[in-house]
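What follows draws every value from the coordinates through simple rules; no lab data is involved. None of the values given here were measured: they were computed from a predicted structure. Cβ atoms are built from the backbone, for glycine too; each structure is taken alone.
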Structure I
């Protein structure tokens with residue numbers, strides 16, 4: 001089971017990607033809003049009870065100052081995966097990236113790309129898959145499908161040329 005949290009409901013459009021990929025890989029999850037700034041008591045309780053709820057990792061998405069992933073990581077022994085979100089009040093998302101990426105020694109947060117919730121879901125599934133053979137096999141199949149798509153595109157380009165079939169005008 002993976003906990004997926006975000007600073008506000010407006011982050012759901014990004015964070016839903018983590019849920020989609022976890023669902024595809026057969027990993028259970030819970031998704032909710034936990035604001036480090038507006039509901040700090042809820043954040044403390046969520047992080048401190050995550051282990052007893054059976055979570056194996058927490059994916060925390062946040063925009064702007066993006067304190068949620070780091071604060072949660074400071075309160076739990078579980079791996080925390082931070083998703084920086086380009087929000088309406090961010091500086092092109094760089095403030096979120098740096099807030100999550102630049103954690104002090106002793107409070108690590110794995111950080112994915114800006115709006116990279118899908119990769120956060122895959123990383124969380126890999127954490128679970130390290131101890132769950134069923135999830136590991138689903139991940140193996142997922143990775144093979146990625147490989148197949150790339151090889152199909154190689155064949156398509158080699159047989160049909162480099163010009164795209166659709167032009168986006």
Structure II
């Protein structure tokens with residue numbers, strides 16, 4: 001039984017978004033290019049701006065009005081590249097994983113992309129994140145390359161699988 005709602009965030013959700021974004025940066029340091037140390041210094045205007053961009057759809061999963069998961073769809077604004085978008089910041093709190101929430105978040109993002117005329121979706125994922133890779137493969141994302149040593153934390157390097165899907 002589905003006990004969560006999927007919906008787009010807007011600037012009124014910026015406090016919830018900030019909370020979960022900082023949480024994901026703490027819990028999964030190797031999975032994201034940004035750091036908690038950097039983003040924890042952002043003022044409210046930056047968080048509100050992130051949820052106000054016309055080419056960005058931030059989608060959230062809510063349980064009893066608590067934001068427990070997100071995914072971000074970033075559509076390219078350049079004229080010759082408007083047919084391409086990127087999936088970023090996929091995250092579901094550990095207590096809510098393996099319940100289909102990430103699947104539904106991604107499905108929602110794909111529907112927005114399709115309705116907005118996007119023809120190709122790209123994403124990157126840490127090569128060791130097998131659960132995320134399996135999810136993306138279910139949707140037809142195909143690995144087309146590796147970006148080596150992209151993220152560096154305390155002299156440890158993490159490479160990214162580059163994946164793409166034609167819509």
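0.50 is what came out when FRET efficiency 1/(1 + (r/R0)^6) of positions 61 and 117 (r between Cβ atoms, R0 = 25 Å, to 0.05) was calculated for one structure; which of I, II is it? Label of the originating structure: II.
Ranked by distance in nm of label points 7 Å out along Cα→Cβ at positions 45 and 85, structures I, II are led by II, which has the greatest value. Identify the structure, out of I, II, from whose coordinates mean count of other Cβ atoms within 10 Å over residues 101-108 was calculated to give 11.2. Of the structures listed, the value fits I. With distance in nm of label points 7 Å out along Cα→Cβ at positions 5 and 141 derived from the coordinates and found to be 3.3, which of I, II does the value describe? Source structure for this number: I.
Who wins on distance in nm of label points 7 Å out along Cα→Cβ at positions 21 and 77 among I, II, i.e. which is largest? Please list the in-between numbers first.
Details: I: 2.8; II: 1.6.
Structure I gives the largest value of distance in nm of label points 7 Å out along Cα→Cβ at positions 21 and 77 among I, II.
Match the computed value 2.7 of distance in nm of label points 7 Å out along Cα→Cβ at positions 37 and 93 to one of the structures I, II, and report its label. Before the final figure, lay out each step's value.
Working: I: 2.0; II: 2.7.
That value comes from structure II.
Could you figure out which one of I, II the value 21, 20, 18 for semi-axes √(5λ) of the Cα gyration tensor in Å was computed from?
Values: I: 31, 21, 13; II: 21, 20, 18.
Only structure II yields this read-out.
In this comparison of I, II, the computed figure -8500 for helix-only ellipticity at 222 nm (-39500 (n - 2.57) for each DSSP H run of 4 or more, over all residues; to 500) is attributed to II.
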